[in-house]
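Structures are listed in the sections that come next.
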Structure I
Amino acid sequence: MRGLDGLLHPCTGEEFLRDNWPGVPYAVHGAKASVRELLELPFLASLDALLGAWPTPVQAHLPDAADESSSVDARPSDARKLFRNHMSLLFNDAQDLSPVLKSWLNAVGTDLGLPAMTHARCMVYATPDGRGTAAHFDQNVNFVLQLHGTKRWRLAANEHVQNPTQRHAIGQPLDAELASCLTAGLPDRMPAASIEIELNPGSVLFVPRGFWHSTEASGEALALNFTFNQPTWIDLLGAALRSRLALSPEWRELADGVSARSPERRALAASRFDQLLQELTYDLPNWRAEDILAATEGDILS
């Protein structure tokens with residue numbers, strides 16, 4: 001029973017999509033038979049087992065920020081020492097190690113009905129006792145399966161930016177695009193109106209896109225994330241528009257002169273661009289959503 005039904009049991013995928021997706025957190029606890037296949041994967045049996053099987057560098061989070069924005073890459077043979085020095089570890093694209101994980105990842109994404117452009121991956125977090133991640137929000141959604149140890153999560157709705165397109169951690173530099181979307185000043189600590197959820201082995205937590213969250217482990221903790229970077233309507237339109245314009249020899253011309261010091265060359269560039277945009281205004285009114293989705297989703301809709 002791979003997919004949402006297995007991951008969220010006893011909640012069904014249909015119930016989750018009706019009541020929680022995409023913006024309401026959900027947690028279910030207890031080592032369930034429906035996720036036993038994941039809990040019993042040999043390379044997820046312990047941190048040592050994972051390090052022994054891992055073929056590429058591991059991301060180690062530096063203690064200054066307790067966040068992936070401040071990290072170094074380490075060989076698996078060195079990562080255990082960093083972990084003992086209270087540095088959390090992140091293993092990216094774990095689905096590449098396991099057909100089982102890849103199948104689960106694909107099944108969950110299919111159940112959610114995500115666009116073909118979605119960047120889906122499995123990530124494993126190893127967190128030392130008493131450590132965790134600083135308050136932040138993500139531009140993606142996460143389904144967290146606690147494998148070993150205990151981790152306390154604090155979550156709060158984001159009243160500062162709606163539908164963020166970038167990740168942000170408190171105290172870190174603010175992305176320019178994200179800054180343009182703010183409706184309120186960013187906080188300097190986790191918002192007070194938060195809830196706390198404790199995850200034990202077998203617990204599953206859905207963290208919606210944009211929700212503030214921070215974590216802290218009790219004992220050594222290992223967690224598996226199913227992470228989905230879902231494209232926005234901006235991304236779908238942008239992809240379809242590029243596909244359409246790429247058919248035109250005129251739009252494929254080099255954007256010549258746009259940064260020229262000569263006022264005459266810059267004026268010619270702007271005039272040419274205006275001409276192309278004017279022609280585009282005649283074409284866009286004829287576009288329909290199904291035309292765009294056919295370009296971005298391909299065989300999914302056929």
Structure II
Amino acid sequence: MRQVLVVHFSQTGQLNRLVQSVCAPLQASDGIQVDFLALQPATPFPFPWPFLGFFRIFPETVLMKPQPLLPLKVDADKRYDLIILAYQVWFLSPSLPFTSFLASPEAARLLKDTPVITLIGCRNMWLMAQEKVKARLQALGARLVDNAVLTDACGTAASFLATPLWMFTGRQKPYSWVPRAGIDEAQMAAASRFGDAMVRRLLADQRPIERPMLSGLGAVKVDEKLIASEKVGNRSFTLWSRLLSALGPQHSRRRGAGLVVYIVFLICLILTVVPISALLKKLLAPLLKARIRRQKAYFAGPSGE
């Protein structure tokens with residue numbers, strides 16, 4: 001019997017639906033046992049988010065400072081043939097509960113020498129978050145064999161408005177004039193193809209999984225226009241996170257005041273740097289074809305587009 005562990009955390013429920021779609025073929029197989037580990041913060045995060053409360057966790061998220069979780073209901077000494085790590089992206093970083101799991105002693109035991117698939121459901125920017133996760137997995141001795149990413153269907157520009165409104169109202173389409181935020185339901189259902197591929201490989205033989213299983217299935221799509229924006233944004237987020245952390249703890253007045261300044265800065269960044277970066281990338285694309293091709297191939301790994 002092949003053993004698979006699925007670690008996940010979802011605020012809105014969307015990532016949980018994606019996990020169920022991907023894992024349905026695994027659960028339907030008689031030769032595979034699937035265990036689920038739902039991460040639960042010791043102090044639950046609110047949803048919908050209060051506006052300032054959403055930004056108060058910004059520094060800890062970007063700097064990947066672990067926060068307390070409820071006891072993990074998993075046998076950390078059990079050996080799994082495959083672990084699926086499903087996570088959201090917050091502030092170009094893995095979500096805080098997911099970061100906290102990666103810092104836990106249970107994760108250190110579970111992930112060492114174990115094949116891992118990362119499964120991401122997010123707005124559209126995930127490259128820098130995945131780089132941080134890859135670094136943590138390498139430090140823990142895990143073997144990343146695949147990555148699958150599903151992003152919001154409404155597009156880059158519209159999602160700048162649609163996704164925050166979802167976070168602050170709790171509704172994916174709070175107003176008629178706003179596109180629906182979130183992953184397209186048809187794409188979510190089609191993600192079961194990833195589970196089918198896992199089943200085929202897991203049942204093919206009993207050897208350890210060492211090579212990608214999702215190649216050729218469109219597991220990821222790298223938007224080259226966002227590569228530079230993500231890199232610039234990540235550097236900016238890191239500097240601001242250090243500054244805001246120095247001002248005081250999450251709920252201090254000093255951090256609150258600093259956050260107001262930061263939010264104004266962030267809006268300016270979104271309105272200026274992101275479109276300018278995308279425009280420059282498009283204009284320079286003919287001169288940078290080879291470099292862009294290498295960047296896309298790197299970020300698309302290990303599964304490939």
>> Between I, II, which one scores greatest on FRET efficiency 1/(1 + (r/R0)^6) of positions 73 and 121 (r between Cβ atoms, R0 = 25 Å, to 0.05)?
In response: I
> From which structure (I, II) was distance in nm of label points 7 Å out along Cα→Cβ at positions 113 and 177 calculated, if the value obtained is 2.5?
Replying inline: I
>> Quick check for you: by mean count of other Cβ atoms within 10 Å over residues 89-96, which of I, II is greatest?
In response: II
> Hey, distance in nm of label points 7 Å out along Cα→Cβ at positions 1 and 249 derived from one of I, II reads 4.5; which structure?
Replying inline: II
>> Once volume of the Cα convex hull per residue in Å³ is calculated for all of I, II, which comes out largest?
In response: I
>> When mean count of other Cβ atoms within 10 Å over residues 17-24 is computed for each of I, II, which one produces 13.0?
In response: I
> Quick one: distance in nm of label points 7 Å out along Cα→Cβ at positions 41 and 233 came out at 2.0 when computed from one of I, II, so which one is it?
Replying inline: II
>> If helix-only ellipticity at 222 nm (-39500 (n - 2.57) for each DSSP H run of 4 or more, over all residues; to 500) is calculated from each of I, II, which structure is the one that comes out at -15500?
In response: II
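A short reminder: the numbers here are calculations on the coordinates, not readings from a lab. None of the values given here were measured: they were computed from a predicted structure. Cβ atoms are built from the backbone, for glycine too; each structure is taken alone.
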